[in-house]
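What follows is a group of structures, each given as structure tokens.
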Structure 1
Amino acid sequence: MADAQNSPQSPLWMQVPLLTVAEVADWAKVSPKTIYRWIEEGRLEAIRFGDRTYRIPVPSLERYLREQGHGALIDELGT
């Protein structure tokens, strides 16, 4: 069976890479509680699955970083 994320038939929204709260927190060197707070405050867009399971679309993280004045970092590192 083909992987749905890599299938050419997949809708575009299914091809958006998703990060866990732990992955974002580890990368940003902050507590996962900080990421949950950003999500709850509406500062960071996330998709909720169940009670406390979130996934952060990479474009949402990029948008948040740009809003915080870190666009040069994203541009320098590429996407």
Structure 2
Amino acid sequence: MARVTVEDCLDKVENRFALVLLVAKRSKQLLKGASATVTGRNKYIVTSLREVAAGSVRFEEVNSEDQIAQVEHDLNR
């Protein structure tokens, strides 16, 4: 993949807002030492976008009240 575009990622994510949240969270994970699921020597943001476009990173479904409370807590930091 020569370039990754927002349109490539929007095929995998509902909307641009969700894409920003997903890529930001994944970039922080990569910065803290998580291993990337795609190969390349890019910065964390580009690697995160490539992972979303490839379909290897996505949101988890939240079902329980504890998980919902944790997500709300994370968003309010």
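Values in this text are rule-based calculations from the coordinates and carry no lab data. The shown structure was predicted, so the numbers you read here are calculated from the model rather than taken from an experiment.
A value of -12000 was computed for helix-only ellipticity at 222 nm (-39500 (n - 2.57) for each DSSP H run of 4 or more, over all residues; to 500); which of 1, 2 is the source structure? Spell out each step's value before the answer.
Numbers: 1: -12000; 2: -17000.
Of the structures listed, the value fits 1.
Using Rg and Dmax of the Cα atoms in Å as the calculated read-out, with 13.9, 43 as its value, let me know the right label among 1, 2. Mind showing how you got there, number by number?
On the way: 1: 13.9, 43; 2: 13.1, 42.
Answer for the origin of the read-out: 1.
Quick check for you: by relative contact order in percent (Cα under 8 Å, 6 or more apart), which of 1, 2 is greatest?
2
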